[in-house]
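So, here come the structures, one by one.
Read the figures in this text as sums done on the coordinates, not as results from a lab. Since the structure is predicted, the reported quantities are computational estimates derived from the model, not experimental observations. Cβ atoms are built from the backbone, for glycine too; each structure is taken alone.
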Structure I
């Protein structure tokens, strides 16, 4: 149905219920002539008179009564639904679905979530821990959190965290048995703890020094699908780990882990929230993005 047809129908319902063009015009905030024109246009399309007009009153015809009974309640439902959407602007509500790695969820989402949820009790946030670089549009996520370099060009990317770097670490007990690597090529001789990405295989350690960039395929006895388990294994002396530096900084400070090949692990752009560029964001999602950006 065309928009003007829907408008004409709403005008007819108002006039039929008020039984007056004057009162209906006052209720809708438009002129009587505009209402009269809309009703005549509707009658012309239907080929039936919908209102009986006299000098003193206006009342529905037989066809008008049938139309009012059939369409009036449904029109009210539509109006109520639209009004409810308007309330969302004043009181944001709804569910926001986010996909992120464990470290991203802990370091950039969780610190700001408690206050956000307390401030907007009608908003729900669902966070799915995922290392698979999921297609957020296909899986119906509102957004994802990844490093800036991992975000596709056709997405809107919003920085929500500072620059960060990866770190290669091992426990003192591990280095007591093997000399630390001096070059990335030495990693092939070490027992390295791998991360398996869903649908992408084992994660290659992407190292860089100046203009040189290397993707090193390492090998070892352990493979996990969680960086947190990789850190635990490294602390236990079971191999070298390649993980976000922020995740192991406390272990390095305590002496539980030792960092190697630091010059091959430069700063990279930090975590970004990303979502489809064609997506119409909801008020709740817009507030969520604003909260995550604050102070990053």
Structure II
């Protein structure tokens, strides 16, 4: 059987990939790369045919042993890790030594035109390695409202981002999982391809707040602060400076960039239409209201 190592296996995307594969008839031997196998085992125990493998992005000593059991690597970048040279360069080198046959990398839409983001450098490393690859380049995660934006949403009933009136393409993480599952099951078909993954939605955060208000049956305000106010508000909340800078890059810079296009790759690759933002709200209503985790 083809052996697949899924990094970030207990995160939103990792779980979505596992969920999608769980519902398909595949011939893959799945390994889940996690930092603490004993702690993460309960999160993954309901999925059949999984082998939990220790893998820690911050510990290069775990790279080799994990990759030795790997034919295909599903690779993502944890948001807290931005030093490509320190971590991803040795990781890709270890993949070469381990004779990994294919890398499916979770990148980001527009990465080819934005050399300042880590994903751009990681893509270049993978290309230079000579390992066959597929790049998945998703739009803005709808699930950010369940994670990084969740506290603000629940506590203050607002969306507080310096995004102005910029329009964003969106994607439900479950659709990323569905696409990744198709690619992992037939990697040769997708060799050297890059897929921009979006839903049909292209919305401003003001429009998202309006849809959230309607779906959650409560008023959600959108406020677009200046950069200094945003920075100091997040610092007072205890957010690390590097993460604040990432938030600014993700939400402020698009105000001055060309709007990203909507694509049909989700439907082409999975055979079904991608989920809408309204569907996401309906499916996660209790979480978005702070009534469930």
Q. Out of I, II, which one gives 16.8 for mean count of other Cβ atoms within 10 Å over residues 185-192 as computed from the coordinates?
A. I
Q: For structures I, II, calculate mean count of other Cβ atoms within 10 Å over residues 201-208 and state which one comes out highest.
A: II
Q: Output the label of whichever structure in I, II has the greatest value of FRET efficiency 1/(1 + (r/R0)^6) of positions 33 and 209 (r between Cβ atoms, R0 = 41 Å, to 0.05).
A: II
Q. Of the structures labelled I, II, which one yields 20.4 when mean count of other Cβ atoms within 10 Å over residues 233-240 is computed from its coordinates?
A. I
Q) One of I, II was used to compute distance in nm of label points 7 Å out along Cα→Cβ at positions 97 and 129, and the answer was 2.0. Which one was it? A) I
Q | Structure responsible for 1.5, with distance in nm of label points 7 Å out along Cα→Cβ at positions 17 and 265 calculated and labels I, II on offer | A | II
Q | Which of I, II yields 14.7 [mean projected area of the Cα convex hull in nm², calculated] | A | II
Q) Where does the value 12.2 come from, among I, II, when mean count of other Cβ atoms within 10 Å over residues 49-56 is the thing being computed? A) I
